[in-house]
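Enquirer: Listed next: structures, encoded as structure tokens.
No lab work stands behind these numbers, since they all come straight from the coordinates. All figures in this text were calculated on a predicted structure; none of them were measured in a lab. Cβ atoms are built from the backbone, for glycine too; each structure is taken alone.
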Structure I
């Protein structure tokens, strides 16, 4: 479901869930048969009781509210940010890096990064509108891949060389819609300020499972955005045991597949270099995690 059109829970739904909770506590109290001294002790430890209920309710709500679709496409993963990345650099530093790589690219509305970081995001990233880099999305992706190769002194390999074109690579409808919205909101600036996470939130999940469990304001990032993030944060991908990155915001069409656009791009590290490839979107691997962005909620 599109993050722009997906609605938050209604007042009626919230009231019904509240009623389930209060009814459950009332039932437990009836079954337990607390005596007067016992009830008083609970009251005296009211804060602890409330926290225990909150913790249990939070765990249950998280579990029950997530779709079961593709739930078998998750595996345990201990991979993380081994090479030193912890959170994004400041927006000013990121835009300075980008202006050196892509001369002529404009600026960003930097004050947006002063806002609170949305839940589940690691911070604010500077991501140019792809239209400022090239006439088509696939050409913009290719320019970013070329820039990564140059920044790594040639230590880069593209398994899809000569296959990055408009017929084979596209943004998902959801991701394209979100970036259009962000572009309209930040219309006088070439570089967008985007809240995002670099993959660890969805490590061990297949791309389509990650897409399925995105929260209301979350969307997948594609090869262009993630490539930009790698350019501004080279420390994110420098070791074989770094968490590799799935591009859940893109779709790739492999002519050899029986299903159109059933692959997604990915970045990984092996043999001392960054590598770009595509994989089937139903593969769950502990080595990978889908990077995603978040639309700030009012």
Structure II
């Protein structure tokens, strides 16, 4: 069995194993590499290669790159020493890659919104190199005993729906202890939805062997409309539009409401301040019972700070 090398795990990149039967031909990811600043040279690409068991490049192989709202296909056609194919990622795009024509491992969470690492790797200029091996599945390569469990605060008696790629996998009624448990799961990216109050938890990435704890967010108090709100500074200031262009798409992707009105932000449990705000704004929000945090003014630190406080 070929060992898998993934030095991009520190950048949130995961490999979702293919669901295959022993003896079945499939695409196996054998290498995921985040390019160093020297290797990258300011690019923002996914580089893809496909090889056979002898290490020969498989020209004509097709791979799908998918993202929220779209997809594209690339063909292995370039000659060494160049990678067989490449795909340029744009700002805020989060991609996955998998082979076509056979079951395939899937590489997920590829994007460029990583902090500066020096010349060659700066915010929105990061690249990844992925190698797929066309091989035959061996015995024991398709485990299906992952466990997904957690707590649903206030969810006793609620019905949960487990989804994988928008397909219903299992359903379950939460007990009085507010705990849920889905077992014997194959590899996949799973979301759990509470059909009673529409809360959602996930995604949780399972490899067919691991155990993941995925707790639901607490239900909102009756006097709150939002769990979190991002309040931008005065829209008349040019700096505000820099921050907005940097964060708006990511906030929308994660269903985090945002705007410029303190009165709207005051309806949230937690408020994240972006840009410069007068002290009166802070007082108004704290008086309304909001938890308030100030995010960094440096754009290169802003995205990382936003994600670390979710």
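Enquirer: Match the computed value 15 of relative contact order in percent (Cα under 8 Å, 6 or more apart) to one of the structures I, II, and report its label. All intermediate terms of the calculation are to be shown ahead of the outcome.
Expert: Details: I: 25; II: 15.
Checking each candidate, the match is II.
Enquirer: Starting from the value 0.25: which structure in I, II was FRET efficiency 1/(1 + (r/R0)^6) of positions 10 and 218 (r between Cβ atoms, R0 = 25 Å, to 0.05) calculated from?
Expert: It was calculated from structure II.
Enquirer: Computing mean count of other Cβ atoms within 10 Å over residues 42-49 for each of I, II, which one ends up highest? Provide the component values of the computation, followed by the final result.
Expert: Numbers: I: 10.5; II: 20.0.
Answer by largest value of mean count of other Cβ atoms within 10 Å over residues 42-49: II.
Enquirer: Computing distance in nm of label points 7 Å out along Cα→Cβ at positions 210 and 226 gives 0.5 for which of I, II? Let's see the in-between values first.
Expert: On the way: I: 0.5; II: 3.1.
Answer by label: I.
Enquirer: Who wins on Rg/Rh (Cα atoms, Kirkwood Rh) among I, II, i.e. which is largest?
Expert: Values: I: 1.06; II: 1.02.
By Rg/Rh (Cα atoms, Kirkwood Rh), the leading structure of I, II is I.
Enquirer: Looking just at Cα Rg over 2.2 N^0.38 Å, for residues 106-201 alone, which of the labels I, II belongs to the structure with the highest value? Walk me through the numbers on the way to the answer.
Expert: Numbers: I: 1.20; II: 1.52.
Ranking I, II on Cα Rg over 2.2 N^0.38 Å, for residues 106-201 alone, first place is II.
Enquirer: Using helix-only ellipticity at 222 nm (-39500 (n - 2.57) for each DSSP H run of 4 or more, over all residues; to 500) as the calculated read-out, with -4000 as its value, let me know the right label among I, II.
Expert: Numbers: I: -11500; II: -4000.
Working through the options, I get structure II.
Enquirer: Taking 1.0 as the value of distance in nm of label points 7 Å out along Cα→Cβ at positions 146 and 162 derived from one of the structures shown (I, II), identify that structure.
Expert: Working: I: 1.7; II: 1.0.
The value was obtained from structure II.
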